[in-house]
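Read-outs: derived from the displayed coordinates by stated rules, not from any lab. The structure displayed is predicted, hence computed values, not measured ones. Cβ atoms are built from the backbone, for glycine too; each structure is taken alone.
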Structure I
Amino acid sequence: MRMKLVVTVILSLLAVVFILQNAAVVQIRFIIWEISMSRSLLVVLMVMIGALIGWFSHAIFRHAQKQMH
């Protein structure tokens with residue numbers, strides 16, 4: 001249990017350092033939209049979108065496997 005706490009604290013500190021070092025505002029263009037946001041927020045959003053895509057893909061794969069058996 002203590003190891004989980006240590007890992008959580010270390011990862012949280014690394015996340016804070018990452019956010020502080022990547023606070024520069026970048027401009028993002030996608031099709032017709034244009035938005036400005038901090039680079040760290042952009043990375044966090046992309047990781048979350050990737051996690052959602054992975055979660056949905058895994059759910060679809062498991063559902064397809066259950067249909068086959």
Structure II
Amino acid sequence: MNLKRTFGAILTVLGIVGVIWGAYAFLAGGDSVGNISMNQFSAAVPFVVGLIFLFTGISLVKTTRDNA
């Protein structure tokens with residue numbers, strides 16, 4: 001397995017976790033999430049970073065050729 005594909009898979013998983021955490025923190029409405037106090041505006045940060053990781057990871061997995 002190619003190193004770029006492995007890194008893309010890791011980025012994809014981190015992106016999914018970031019999107020879920022950001023969405024949950026946004027829906028919590030200002031309560032503490034995982035011992036971290038977040039309001040709805042600061043919940044957008046892990047959501048956006050998760051989206052960036054998700055799309056970058058998917059792009060790396062799709063565009064990298066497997067030379068075996």
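Just checking, which of I, II has the largest value of relative contact order in percent (Cα under 8 Å, 6 or more apart)?
II
If helix-only ellipticity at 222 nm (-39500 (n - 2.57) for each DSSP H run of 4 or more, over all residues; to 500) is calculated from each of I, II, which structure is the one that comes out at -23500?
On the way: I: -25500; II: -23500.
Structure II accounts for this read-out.
Taking 1.4 as the value of distance in nm of label points 7 Å out along Cα→Cβ at positions 15 and 55 derived from one of the structures shown (I, II), identify that structure.
Details: I: 1.4; II: 0.9.
Computing distance in nm of label points 7 Å out along Cα→Cβ at positions 15 and 55 on every structure in I, II gives 1.4 only for I.
If Cα Rg over 2.2 N^0.38 Å is calculated from each of I, II, which structure is the one that comes out at 1.35?
Numbers: I: 1.63; II: 1.35.
Structure II accounts for this read-out.
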